[in-house]
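Visitor: Structures follow.
Values in this text are rule-based calculations from the coordinates and carry no lab data. Everything numeric in this text was worked out from a predicted model, so none of it was measured. Cβ atoms are built from the backbone, for glycine too; each structure is taken alone.
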Structure 1
Amino acid sequence: MQRKIINSAMLNGLIMGFLFSINFLFSISKNTTFLLLSYTLAAIIVITMYRMSVRHRDVDCEGVISYSKAFLFILLTFFYAALISTVVKYVYFQFINTGYLENMFQESIKMMQLLKFPMNDAEIAQMESMFKPASFSLIYIWTNLLLGTIVGLIMAAFVKKNKSIFEEK
């Protein structure tokens, strides 16, 4: 049973990772149309995750899945998707748009100064280290896992299905 959950989560994580990556590429655009598409794609991701979970329940688990197994499936799917999309983000930050994180760092510093937020050199250096491609990409894994946990806690309640009392054991 655990092997089925992992295999199914890996396969579905590949699909979700592709959707996460496309969503990321839409979200970094300054174009309003792409930003709106990003919001639409976020809703499509939730709907797709629900459909994948129901399919996993009905096909791989023979129509019966507990809340905890549904939650585990959703969380694992988000984990594998996060790994794939993190690679895409790293490639983007490291090779495609190398100035993106530097610009983001400079804007953050300007905002801190505008808000008169006291910062010393050590804090600025620590903040600068977070705006490196590898560390910034890894932050996305935790962000996606947090989102996966929230989605999983809610969605697993809708996906779970107990065995009917009228079915044979």
Structure 2
Amino acid sequence: MARPRSVPLPEFEESILASPLLGGGLPAEAQHHLDRAAATYALGDVAETHLDAAESLAPDHAAVLIARYRFYFYKGRLEEAWHVACACIGKAMRLNLLGEDWRAVRRGDAAFEDWGALQARFFLFSLKGYAYLSMRLGRTEEGRRAAEKLLELDPRDRIGARLLIDVLDRAELDHD
């Protein structure tokens, strides 16, 4: 949602949002509010009111969480985006029956190697957002742990965790 309308969503994001595996069945009125939030993106307060309405109609729905995450992220409200990323991780943990702590998740706990397994992929993308935002907010060790967990779960690095780790490594070298 938080991208301007002229920038299409990557295909993988569209499939995640449309998937019944992630809750599908978004109530029409909640979808209407998400559409209005996208249409009024430039009017931050108005768009956020629509996001609030969508959330009241479909709390914890992946589409609503992702829309709010994008809104905060692209508005530069990174602390708020970080909190939504945490909520996305929580939802993904519940969907994948992964327990309470992402740090305890192991490679065989979900179908992380299967790119078609949308619930597992939702977890990976949520953890990547969390890692990135942790780094941007100065929580570099937490960001590194999350990025390293991504590499453990996705050793082919389809998610792009290696880039995050490389950025941290370069920053540490530059600091020294």
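Visitor: Starting from the value 48, 36, 28: which structure in 1, 2 was Cα extents along the principal axes in Å calculated from?
Guide: Values: 1: 68, 32, 26; 2: 48, 36, 28.
Answer by label: 2.
Visitor: Of structures 1, 2, which gives 22.4 when mean count of other Cβ atoms within 10 Å over residues 76-83 is computed from the coordinates? Intermediate values should be presented prior to the final figure.
Guide: Working: 1: 22.4; 2: 15.9.
Traced to structure 1.
Visitor: Name the one structure among 1, 2 that helix-only ellipticity at 222 nm (-39500 (n - 2.57) for each DSSP H run of 4 or more, over all residues; to 500) of -20500 was derived from.
Guide: On the way: 1: -26000; 2: -20500.
Answer for the origin of the read-out: 2.
Visitor: Please state which of the structures 1, 2 yields 16.6 when mean count of other Cβ atoms within 10 Å over residues 36-43 is computed from it. Could you put the intermediate results ahead of the total?
Guide: Details: 1: 14.1; 2: 16.6.
Going label by label, the one that fits is 2.
Visitor: Quick check for you: by relative contact order in percent (Cα under 8 Å, 6 or more apart), which of 1, 2 is greatest?
Guide: Top value of relative contact order in percent (Cα under 8 Å, 6 or more apart) goes to structure 1.
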